[in-house]
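Each structure below is given as structure tokens.
Any read-out appearing in this document is the output of simple, stated calculations on the displayed coordinates, not a laboratory observation. Please read all numbers here as calculations on a predicted model, not as lab measurements. Cβ atoms are built from the backbone, for glycine too; each structure is taken alone.
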Structure I
Amino acid sequence: MKHVLFDMDGVLVDYEPGIRVAHLAAALDRSPDSVHAAIYDSGIEDDSDAGRIDADEYLRRLGAALDTSVSCAQWTAARREATRVRPWAIALASSLPPRADAAILTNNGEILAGQLPTIAPALAALFGARALVAGQFGAAKPDPAVFESAARHLGWRPADTLFIDDTAGHVEGAKRVGMHGHHFRSEALLRDEIQRFLTR
């Protein structure tokens with residue numbers, strides 16, 4: 001049995017942080033610059049990705065940084081606006097042969113895991129419980145520990161797993177635990193790499 005482990009943002013979906021920031025800024029009546037700083041300069045994204053804070057603490061700290069309250073619904077609506085599933089990627093993941101299966105491993109936290117059916121319904125429907133976030137393992141890519149934990153959780157042998165990410169350093173982290181790796185750059189190259197991997 002072969003396994004294909006996909007990154008989410010930049011591989012399965014187009015993700016635009018600027019849209020997320022603008023949408024949340026409008027919802028909270030705050031400036032885009034202040035929202036950007038609260039999300040990306042405060043450390044909460046890194047803490048969430050690495051599982052150091054849960055969804056409630058994430059929203060509390062985000063609200064505190066902006067001197068307001070932020071609801072899960074507001075956060076989710078902004079993330080959904082910024083996320084567009086790539087139809088070709090869904091078709092590719094759903095068309096793997098019976099001898100292969102697929103999962104997601106994304107640098108995100110508990111809050112995204114819980115809201116994925118709203119943010120990207122097609123991903124939630126296709127991957128179900130195999131849509132994994134790094135935060136659930138207490139480490140973030142490229143830390144080799146997150147790849148080891150994900151493989152153990154899925155019951156996969158790293159040597160039988162192809163990891164795909166648009167960040168080269170994350171691919172190197174996967175290779176350090178014995179996974180095969182592909183640095184995503186285009187649909188055509190990805191299709192070729194998956195075909196080569198499955199026929200080895």
Structure II
Amino acid sequence: MTYIEENLNSSLSKKIEHQVELIHYDYHIRALELEYFQHKPNEYQKQLMKQICQSKYEQETSEQEYEFLKQQIAYYNLPSRSFECSPISHHPFIDYIQNLSVREALMKQFKEVAIQSRNALFNLYLESAEDQREEYKKKHEASVKKMDASQYTLNNNEKLSSTLVQLINERCNKISERIQSIYKFKLENFLSKLNL
């Protein structure tokens with residue numbers, strides 16, 4: 001078996017294993033939802049479960065996306081990915097300039113602009129991801145607080161039983177684990193492509 005075939009088989013088997021893992025998560029998430037509905041929740045309790053699970057999904061996705069972005073930026077900031085190693089540093093129009101001092105000055109200015117632009121773009125990406133992460137974190141915390149507060153303000157027929165609260169928490173945990181699995185696979189895939 002050749003090197004390419006081995007890597008292709010390895011990559012394909014990892015992808016299949018990951019898909020199977022996601023199916024298991026989907027099964028557990030759905031089973032917890034069905035178990036929740038077997039307790040015959042009222043409409044408010046159904047909506048609350050959906051809202052909390054959706055906000056958990058958004059929170060975990062934004063958290064994992066932020067961490068993945070940090071890993072990508074760290075890679076692109078490695079010395080092997082510096083300006084001098086990039087194709088943009090060897091622009092043919094600059095090479096045509098005969099005057100060495102003009103060429104060096106222009107190259108220095110070109111490098112500074114490229115590095116500043118790259119850093120500004122990376123900072124913008126991170127800032128945007130951080131803002132989104134914080135927004136979804138607050139949204140999820142508000143949903144959980146709403147659930148907790150409803151335990152004191154609603155009448156006994158509308159309150160969530162401890163079983164329903166536990167099922168919501170278990171479902172949120174499975175949703176988080178599923179998203180973490182997706183981003184773990186995504187990061188491994190990203191890193192393996194860099195090592196080829």
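Here distance in nm of label points 7 Å out along Cα→Cβ at positions 46 and 70 was calculated and came to 4.0; which of the structures I, II was it taken from?
II
When FRET efficiency 1/(1 + (r/R0)^6) of positions 78 and 142 (r between Cβ atoms, R0 = 25 Å, to 0.05) is computed for each of I, II, which one produces 0.40?
I
Could you tell me which structure in I, II was used to calculate relative contact order in percent (Cα under 8 Å, 6 or more apart) as 27?
I
Kindly point out which one of I, II the value 4.6 was derived from, the read-out being distance in nm of label points 7 Å out along Cα→Cβ at positions 30 and 118.
This figure was derived from II.
Cα extents along the principal axes in Å, for residues 126-181 alone was computed and gave 26, 22, 20; which structure, I, II, did it come from?
I
With mean count of other Cβ atoms within 10 Å over residues 110-117 as the yardstick, tell me which of I, II scores highest.
Looking at the calculated values, the largest one is I.
Can you spot which of I, II the value 31, 17, 14 was calculated from, given it is semi-axes √(5λ) of the Cα gyration tensor in Å?
I
For which of I, II does helix-only ellipticity at 222 nm (-39500 (n - 2.57) for each DSSP H run of 4 or more, over all residues; to 500), calculated from the coordinates, equal -14500?
I
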